Every structure is written in C-alpha cells, then in structure tokens.
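For reference, the structures are reproduced in the following blocks.
Only the coordinates and a few stated rules stand behind these numbers; no lab work does. Being a predicted model, the structure only gives us computed values, none of them experimental. Cβ atoms are built from the backbone, for glycine too; each structure is taken alone.
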Structure P
Amino acid sequence: MSSKSKIMSMSDAVSRLVRPGMSLAMGLSLEAAVPFAVGYEIIRQQRGDLTLIGPISHGLFDMMIGGGVVGRLVAAWVGNAATGSGYNFRRAVEKAHPRPVEVIDHSNLSLATALDAGSMGLPCGLLRSLSGSEMVRGHPDFMTVSCPFTGRELTAVRALKPDLAVVHAQRADDAGNTHLWGSLGVVPEAVLASRQVLVVVEEVVSSEVIRSDPNRTLVPGFKVAAVVEEPWGAHPSSLQGYYGHDDGFFIDYAKSTREPEGARAWFEEWVFGPTSRRAYLRKLGEARLAGLRIGRSAPAAFVEYGY
C-alpha cells in the first residue's frame, strides 16, 4: 500500500464524504453495478436531505427514500426494475411518507447530456429529443432555444455537477485509478462532472495491474477521494465478471415494502440488522451467493499495448 493510499472502510468513507444536503450521483451503470452497500451505509448513518442524481438506480433510490435520507430526486425513472413500482418512492410523492421528496424529471438522454455538459465545464447541453414534449414545459432545467447556425429548435438542458459520484467497479489501485467494464451507463460523464468520487470495488489491485490496461481505467485516481474494498457491494444488482442479478431479492423487497409496516420491518432486517457487509453476506448465505457467481467464463481476447 502506498503512502498516498485512499483506502477507507465503508463507514469512514461515508462519514467523511457524505454530508447532509449534498448532491450524489449514483446508480450510474443503469441496472448493473449499483452501489447498494453505500446506500445502506448512508441510511445507517442517516446522512439526510440528499439530492440523488441518476438515470434508473434499480431500486437503490427507492430504498434510500424509504430510509428517510432523500430530499430531492433528479432522475429519469425510480422504481424496482425487477417488479415495477417502487413503493417507498410512491409513498413519498403521494403521501409525503416518510418525508416529502421533490422530483425533477429527466429522460435518460437529457440526464446524460446534463452530466456530459458538466464534465466539460459547460453551463448546458443541447438535445433534440425533447422538442415538442410536455416535459420541457415549466421545467426548471430545460429551455427551448434556436440553433445559431441553422435556426432549428433545440432543447437546452442545464449542466449537472454533483458534489459526489458514487461508483461500484471491478477493481482499483489504492490511489483510486479504477478499472470498469460491462455496462457503463453514464459513469464516465458523472465521474468527470462531479467534484469528488467515492469508488467501491470488489478488489484492490496493484498499480501495475491498472497500468497494464489503460483503456479500461475509466475513473482516474485524481478525481477519487476514497476507495472502499467491499466484495459483493453491488448486490442485489449484478457486476460483470463477478456475480449476477439476484431476482429473488428484488421480488422479496417489493413484497415487503408494499406497505409502510412491511418496509420498516425490511429495513430492520436488512439494513440496520447487519451492521457490516460481512454480516449482510452471512445473512444471505453461501448457497445463495454461490448461485449468483458467474457460471460460464467469457474472458476478453488478449490485447497487446506494445510498439
């Protein structure tokens, strides 16, 4: 481990980097590599009144809303991708339970465009897909403009610059240089747009391993404030090359959280009961984990970087 190591425990990383009222970009790889372990720890520490930014989040935002730590959403969709509705999200919007949540609607493309603009230091991005839609009308972050070259009607979307991007990835070195493969979603854009990055990985590897494949280093260490080594930290979502999607967990979560009483019981059982990820994995059981590990190897072809 180098003298400049950024490795922290999950508890320390959340305590140091996540402050009430911050904006967090999470769930950036769409339905894969969702940083659930970070979400659980944020709920345990009650780092509240957060603005969550993300395209789909696959259940994570619903959990964090139910955990009472969300004040605002900037998202394209919130729910449980395995079953549909996110019941904690619906209760927050419809009944202000457990607290009211402000929702800023985006499409997947407009969110990606806003993060891309933020990554380049621009005040806004441009897109055509929302022209003529109801989404633009009265939206605080959209504006209809004319192209100065063609006169064509376009939609300008305000740039997004989150306080913190939270990324779950396959591996990183102790300085935060991170390898990520599989579904990328808007990870590269969000990482560069955000002021800081918290990286959670399945394993910490040597810098030599990272340098051996520079094209896979999608999170540069200079943006990273902390690295947390947390195997299975994306469960119940999947992570390419490590484990698959736990369909049963999402189905059980939906059944348990349909009503407020069941949701409270679910949080006690799965978030506040297991106080560490190791305890969470023991609760899942080795047989369940074995069923999620990759069953068919599909390695990439060898790449030569020499001259």
Structure Q
Amino acid sequence: MQAMVAGRVMVVGGTHGNERNAPWLLEAWRRHPALLRSHGLGLELVLGNPAAYAAGVRYLERDLNRSFVPALLDAPGPGDRELRRARELLALHGPVGSAPCLVALDLHSTTAAMGSSLVVYGRRPADLALAAGLQQRLGLPIYLHEQDRAQTGYLVERWPCGLVVEVGPVPQGVVQATICRQSQLALEAALEVLAEARAGALRQPDRLVVHRHLGSLDLPRHDDGSPAAVVHPQRQGRDWQPIDAGDPLFLTAEGLTIPFHPQADQGDGPVWAVFINEAAYGEKGIALSLTRRECWPVEPAWGQALADLARDLQSPG
C-alpha cells in the first residue's frame, strides 16, 4: 500500500455557528493545551465556520456540513461563503493541504436527547474501526447515516478517516459544562484509539452495534406548509428507543394523536428513532429519523485500515 503524506488530526468545532460548546472548548485548549490529552498526536484545532459563529447562527448562506459535495467543490466560480470556507478548509487541512490532516473529528451539539453518540457516514473501514474502538471504551451508540440522497456533503467524508461526535440535549447558543465534559471525553477516547492504532496495539471489540439509517419523517403539514402537529409528548426525548406501529408520534392542536405507521420500504422488525425534534432540522423537513439496530462482527480489515492510516499521523510540534 502506498504511504500517505504525514498529517495531523483535525479537531473541528463550530461547523454550525450556533453550536457553542465545542468552540468554547477549542479556545480553552488553545489557551491551555495541557487541558486536552492528545495521546501524543499532533492536532489542528479548527473553528469550522467563523463567520456564522460570529453571527451566532447555524450558517450564513448554506449549511457548511452539507457543502462538501464534490460537484459543488469542483464547480466554477467563487460560490457562496460556506462553499468558499469548505474549499479553504480542504486547501489548508485536507490530506494534501498546506497543513495536512488525515483524520477529522467533528464535534457537534444537538437539541435532541441524543446523549453522547457518534455519527458515521457510510462504511469506510477506518471509520468503522475508530467507531468500534470508541464504542468499546465508552459504550456510545452509533448512528450509521448512509444512502440518504437528500442529506449529503458532510465535512468528515472529505478526509481519509473521520466521524462526528454529537452531544445533547442543549439549546442552540448555550454552553453547558456537562455537554463540554462529554464532548471532551469522547474526543480523548478517539485520540486514544488513534494512538493505539499508530503504535500497532489497537484493541477492537468482537462486535459493533449500529443504528442504520432507514429514512426520516417530517411533521404533518397544512396545505400552506405550516406544521399541522407537533412531536407527541410520549415520543419527545425518547431518542435511541424503539418505536412500534400504533405508538403515539404526533399531536395536533385539537388534541388528536397521530400514531406511527411503518412504511413498506423500512422492512420488517422494530425501528429506533433518533434526532427527535432537533431544532435545526425543521428547515430540512425532518422531525425525526428512523433506524434499524444491527450487530455486526468487527472485521480485521477495519483495524488494519486504521493502523495503516494512523502510522502516518504526526506527533505534536
């Protein structure tokens, strides 16, 4: 296998400008590097969308975390501000950038009751090995987001290895100590897994439990597009829990309960709901996403892929 260019680990916060916890951590780590256990790895601490962060909004013109679509990145012309930022991040810290990184760890917060969790996009072996190592250490649930044509262009997909850490619930624009602490614990565990892989001492579990994306549901809507119902109080806050046919799902202003009806393309068996009533997803027409819980044997090739990549990770300095 051809060796990669040596690179660092990119730790990103503020990909969405109204998620304030990770940027607060980045600033603290810059001021006091000893606060973050890097496990001997060189890090790039990156504020994802500085302009949106300064404005206190999720984004200015386009969701930065949907802007890393190859066709958009390669399109002629300067593009909007988020697209320019996506190109800038790749030019600076892409795998062949001026200060290259090989791994992207993107720290997010959510208004949904997701607790501490991981999001993995697709089935790249190194990503799965890193997620398995984290699940082994911290027991974090994993949302495997794949085959969703409506939601693409995620930042971590443009780096050789990467995953998203999601922690919630926390309101947009609010920094909470517990959210910051959980984010740091997950990041440090990920850095520990990478350091073990670089040293040829990667510990992997026998199995990986994932919640595989099946699709998303929107709120019922009136003809003018306004919401005709809200998430039912018996469903609110029950992320990572199964939802059965007939369970309360939405509630109208008149007090009518709208139950859950599985769709034929969701297959057989129970489904689990995630990102329930996430504030930022209303504009995307998503009230919650549905997943199927699956248990996979951990394949040796995953760990080998991560070890091959991690050998080229730089030390600090």
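List of remarks:
- Test item: mean count of other Cβ atoms within 10 Å over residues 60-67 calculated as 20.4, pick one of P, Q: Q
- Highest-scoring label, criterion being distance in nm of label points 7 Å out along Cα→Cβ at positions 76 and 172, among P, Q: Q
- Entry that produces 2.8 once distance in nm of label points 7 Å out along Cα→Cβ at positions 52 and 204 is calculated, selected from P, Q: P
- For mean count of other Cβ atoms within 10 Å over residues 36-43 computed as 18.0, the structure of P, Q it came from: Q
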